[in-house]
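Structures are listed in the sections that come next.
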Structure I
Amino acid sequence: MRLFVALLPAPATVEAIDAAVAPVRAARPGLRWVTPDRWHVTLAFLGEVPDERRDDLAERLGRAARRAAPLRLVVDGAGRFGDRTLCARVDGDRERLRRLAEAAQAAAARARIRVERTRFRAHLTLASARPPDSVRDAAAELDPLLRNGPEETVTQLCVVWSRLGRGPGGTPRHETVATWRLGGDH
């Protein structure tokens, strides 16, 4: 299974972001927009995880979740990764969020799962562009619309199965396969 560890925004947060994004999405149909049901904050991308390692991973992620407290997160503006990826910036309990991402990566590594290690930047991916298109103008237009955006307390750590799509554009489907309460039980 192709898995990642994530925090999922609450429905009210998704609704508020979707409303802010709507005019920019309508004005830029050439971008490949991520559907709101797939928005998440990735803590650790795990790639293909063998079945025999999933129980160990679940046990270790459960421990990491129990050690963490719920997190206050707020969407605060738009950003981009180069010219190809448009995102909503996530702020709030940034240091605790970074530590939770590190704990998720460490849990995977201890379960003998190779973790894609990148510098952690909390965000929700909103759209992507194929060259020669760019997300620069969309990020500039969307940034003020998402400033001081929705705030929430995230209470769950999730493992999500990303199944590559077979339809137009190969859109992946996401399915949450495990959740743990932050500071609580499975």
Structure II
Amino acid sequence: MAKDSVRLLGEGPWSLDRAMRIAQEIQGQRRVVKALVETMFGEDAELRKRAADVACRVTDNDASALYGYADELAGLLAEIALEESRTRWHLGLVVARVAHTREQRLRAAGLMELLIEDESNVTRCSAVEGIGLLACEEASLREIAEEIVEQALREGTPAMKARARHAKRRLAKIDGKSGTKVSA
């Protein structure tokens, strides 16, 4: 199954439906997840993009499948060429979702701060969503996350503003539970 699922990454035209179907097929299968991660480190830029897309769909439901690769994926994100904006977009979300220790969250936040300056709108959108996710888990990131979210709300594209509104609501919900108020 591992080889078949990863092999599907390279066949035919790519679509969201296909990414979601492959993600569903590999959910919970460690060997296949390992092969998926290995593909993200491969030489083929198109396969890297597709593998990152599937990894993003996997982490939509359960990021724990990729927790063991958090450090490696953060390192990969730091090294991916600027031209690979789609890969950086998906990988930015994956890195934010799989960061499960304080150290990993802080490293991921640093990467999100770099991604927010990217030329690609989709990559910047990923950074806004990612920093929001990280700040929900790491209180020390709330201030920087709020700054990024507010800047995105003021200056961002419609897609970025939508991600920023979502991040702001998520942060407000978290802060409401802890008794800390987020400026509205």
Structure III
Amino acid sequence: MITGIIMASGFSKRMKRNKLLLDLDGSPVIERVIKAIKESNVDNVIIVYREKRVKEIGIRNGVKVIYNDSAELGQSQSMKLGVRYSPPETEAFMFFVGDQPFLNAVTINRLIEAFKEGKYPIVVPKYNGKRGNPVIFSSELKGELLNIEGDKGGRSIIREKPSDVKIVNFSDETIGKDIDTWEEYINWR
């Protein structure tokens, strides 16, 4: 079982407003991410949220919602909550950011296929040469995931285990784009 964990409890500091709720082609950014995941081969979806409207969007789309009451501790807190609330039969945790509105099921499935080949416990996408999300970690790494701190996510684990990482290359960098600033949002809208 692949459990998708959407980390959606950040503060959008550079945007100065909740970027996950911004409208893009008639849907909030976070809803576009949820729909791409639900169309993919991810078996179970959890969204870790901070704001009530994000929770409501998650419920409306039939995903498990987990409140992050320590979001100020950074991205690692969302990761840990997602791991803790994943079903025990989870074979891998696939971590998504909530502000990647151009992600699609085909991309997600290619990453899952690379993981299911069984050769690497970590799968990382590269979009036109730049590392991005979503990243897959085998449940073998659960203990290490539960020990990460701060706002760096799983980067330290990836850095410590380079021979355990499978890179999957994508030529279309748009798929991997996230929206961090108002200017980026206006440009993509």
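Readers should treat all values here as calculations from the given coordinates under stated rules, not as data from a laboratory. Not measured: the values here are computed from a predicted model.
Given 39 as the derived value for percent of Cα pairs over 14 Å apart, for residues 102-149 alone, which of the supplied structures I, II, III does it correspond to? It was calculated from structure II. Comparing relative contact order in percent (Cα under 8 Å, 6 or more apart) across structures I, II, III, the highest value is found for I. Here helix-only ellipticity at 222 nm (-39500 (n - 2.57) for each DSSP H run of 4 or more, over all residues; to 500) was calculated and came to -23500; which of the structures I, II, III was it taken from? This figure was derived from II.
Given that Rg and Dmax of the Cα atoms in Å, derived from a single structure, equals 16.2, 51, which label among I, II, III identifies that structure?
Numbers: I: 16.4, 48; II: 16.2, 51; III: 15.2, 42.
Here the read-out was taken from II.
Here semi-axes √(5λ) of the Cα gyration tensor in Å, for residues 22-109 alone was derived from just one of the structures I, II, III, and that gives 30, 18, 11; the source is I.
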